[in-house]
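*Asks:* These are the structures, in C-alpha cells.
What follows draws every value from the coordinates through simple rules; no lab data is involved. All values reported here derive from a predicted model rather than from experimental measurement. Cβ atoms are built from the backbone, for glycine too; each structure is taken alone.
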Structure P
Amino acid sequence: MQPHSSTIPTALSNFDSLPDAAMVDVKTVAAILGKSESSIWRDARTGKLQPIKTGPACTRWNVGAIRRHLAALSGGSE
C-alpha cells in the first residue's frame with residue numbers, strides 16, 4: 001500500500017487555466033465536482049457526463065464539457 005500523497009494534481013490546481021479542449025482523468029473530475037470516482041462513473045453510465053475513451057484502458061473527460069456541466073448545475077450563471 002502506498003502512502004497517501006497530499007499534493008494537489010497538476011490538472012486540478014491548473015483547472016481554471018486549462019483550455020476547453022484539454023482532457024482530464026476521473027480523479028480530477030471527481031475533485032472538481034466534489035463527488036467520488038464511483039459517482040462520476042455512475043453519472044457517465046446515466047448520460048449526465050460523457051467520457052471519451054482514448055485507449056483500451058484510458059478514459060478522459062473534456063474540460064469544456066465539465067465547465068458546461070458546472071454552469072448547468074449552478075443555473076447557468078457564471
Structure Q
Amino acid sequence: MSAATFLAKQVRLVDAGLVAEVPSPCLSVCRMDPATDFCEGCMRTIDEIAAWGRMGDDEKRSVWKLIGIRLDASAQEP
C-alpha cells in the first residue's frame with residue numbers, strides 16, 4: 001500500500017470519528033519536499049510536525065483534514 005493510499009484511509013477514519021485517539025500521520029519517511037514544503041511521508045508542514053505533540057484532538061483533526069486536501073490536490077497534478 002502506498003503512503004498516499006494509507007494516509008487517505010486514515011483521513012477518512014479520523015474525519016468519520018472512528019478512532020478513539022487521533023493518531024499521528026507520521027510514516028517515518030521524514031523528508032521535506034522543497035517544492036511543496038510538505039513532508040514526503042505524512043504531508044504535514046514542519047510547523048505542524050513540530051507542534052503535533054502540543055496539539056489538542058480538534059487541532060489534530062484539522063491537520064488531518066489539511067492532509068486530505070493536500071492528497072486530493074497532489075492527485076490532480078499531472
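*Asks:* Supply the structure label, taken from P, Q, corresponding to Rg and Dmax of the Cα atoms in Å with the calculated value 13.0, 43. Show your work: numbers first, answer last.
*Replies:* Details: P: 13.0, 43; Q: 11.9, 36.
Matching structure: P.
*Asks:* Figure out for me which of the structures P, Q the number -16000 belongs to, where helix-only ellipticity at 222 nm (-39500 (n - 2.57) for each DSSP H run of 4 or more, over all residues; to 500) was derived from the coordinates. Mind dumping the intermediate values first?
*Replies:* Working: P: -11500; Q: -16000.
Clearly, the read-out refers to Q.
*Asks:* Give the label, chosen from P, Q, of the structure having the highest value of mean count of other Cβ atoms within 10 Å over residues 38-45.
*Replies:* On the way: P: 15.1; Q: 20.4.
Of structures P, Q, the maximum of mean count of other Cβ atoms within 10 Å over residues 38-45 occurs in Q.
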